[in-house]
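What follows is a group of structures, each given as structure tokens.
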Structure P
Amino acid sequence: MSHAFYLDVDRCTGCFACAVACMDQNDLEVETESIAWRQVFPITLGEGPDARLRYISLACMHCEDAPCLMACPTGAIARETGTRVVKVRSEFCIGCHSCSIACPFGVPRFGKDGTMQKCDLCSVRLENGLDPACVRVCPTKALRQGDPNDLGLEVGRKAAERFAGP
């Protein structure tokens, strides 16, 4: 089964709990934000009194047609057979940054050792039937993971509700 993230931007409050949970789960150092695997970006929409603040929580999208996987010259990036998660085998990474250039989301990060690091969708948690750490801690349930087809239906339903109005 494939896995993907879904973010409901109307529910995200920018609390950064997802980013902190990711750092904790993966033993990432807080002071090195440049390698955080999940990042939260504030986005201002509109101007003046009509301005609204939205937050976008972003990590690896585990794309079905992953550009980073295709760009990697050494095969360091591979898709797991069972979970379909796009993972990095750091022992094969040569730090060429081809994956970073190819990723439309700017997800690949490079650690102190020069090798690429990124979200693995908390594969160990998935294998044990648990949600990724970022999803588990989201207090507003803005962040979810699941089958891309199921999540796509949810997106469609939400768009239809917006179109229909109150």
Structure Q
Amino acid sequence: MDDKGQAAPDARVFRAILHPHRSLGPRGFMILMLAIGSVSFVMGMVFVFLGAWPVFGFFGLDVLLVYIAFKLNYRAARAYELVELTPETLKLTQISASGKSRSFEFNPYWVRILFTERPDGGNHLKLVSHGRELEFGRLLNDDERRDFAEALRGALETARLGPSGS
């Protein structure tokens, strides 16, 4: 609040929520599971008619394992990272799939973005300040991490200029 009792405008310079990419939405998952289940049922019935009825159970087990694998993958996708930058602080909050969160704060004047590329084309993104390094952005793919590093660098430059922009 300012001295007139009014709420101060949002001083945030930059805010980003980093989510892992999942290309298959709920509807696509339903269609995929119906397709796998249908093919497994038809093939299982062929084996039942041929007298090899135990194979039918293995087809059902395959469908169950695919379903469990996707559900575990979707559960892991609930993890995210929140990056908030103001002229006074850079705050990184990491929220795990279980909901547990960890927060880290850095002074925007002292923090550096360390973006390193590996020979295999992969990369790492870290915040570095006063001898501390914190890797983040692991939820993103390599191209997204590269783009995010550039966006955050630009936002840090803006934050360092201060509210007047000079």
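Bear in mind that the values in this text are calculations on the coordinates, not laboratory data. Every value quoted in this text rests on a predicted model; they were computed, and no experiment measured them. Cβ atoms are built from the backbone, for glycine too; each structure is taken alone.
Among P, Q, considering only mean count of other Cβ atoms within 10 Å over residues 36-43, which has the greatest calculated value?
Largest value of mean count of other Cβ atoms within 10 Å over residues 36-43: P.
Thinking only about mean count of other Cβ atoms within 10 Å over residues 44-51, which of P, Q has the largest value?
On the way: P: 7.5; Q: 12.6.
Comparing P, Q, the top value of mean count of other Cβ atoms within 10 Å over residues 44-51 belongs to Q.
Taking -0.43, -0.48, -0.72, -1.18 as the value of log10 I(q)/I(0) by the Debye sum over Cα atoms at q = 0.11, 0.12, 0.17, 0.28 Å⁻¹, for residues 12-83 alone derived from one of the structures shown (P, Q), identify that structure. Could the numbers behind the result be given before it?
Details: P: -0.43, -0.51, -0.85, -1.16; Q: -0.43, -0.48, -0.72, -1.18.
Traced to structure Q.
Which one of P, Q has FRET efficiency 1/(1 + (r/R0)^6) of positions 28 and 92 (r between Cβ atoms, R0 = 30 Å, to 0.05), as calculated from the coordinates, equal to 0.90? Please report the intermediate quantities before stating the final value.
Numbers: P: 0.90; Q: 0.40.
Going label by label, the one that fits is P.
Given a value of -14000 for helix-only ellipticity at 222 nm (-39500 (n - 2.57) for each DSSP H run of 4 or more, over all residues; to 500), calculated from one of P, Q, which structure does it belong to?
Working: P: -7500; Q: -14000.
Of the options listed, only Q reproduces it.
When relative contact order in percent (Cα under 8 Å, 6 or more apart) is computed for each of P, Q, which one produces 30?
Traced to structure P.
Work out which structure the value 1.57 belongs to, where Cα Rg over 2.2 N^0.38 Å was derived from one of P, Q.
It traces back to Q.
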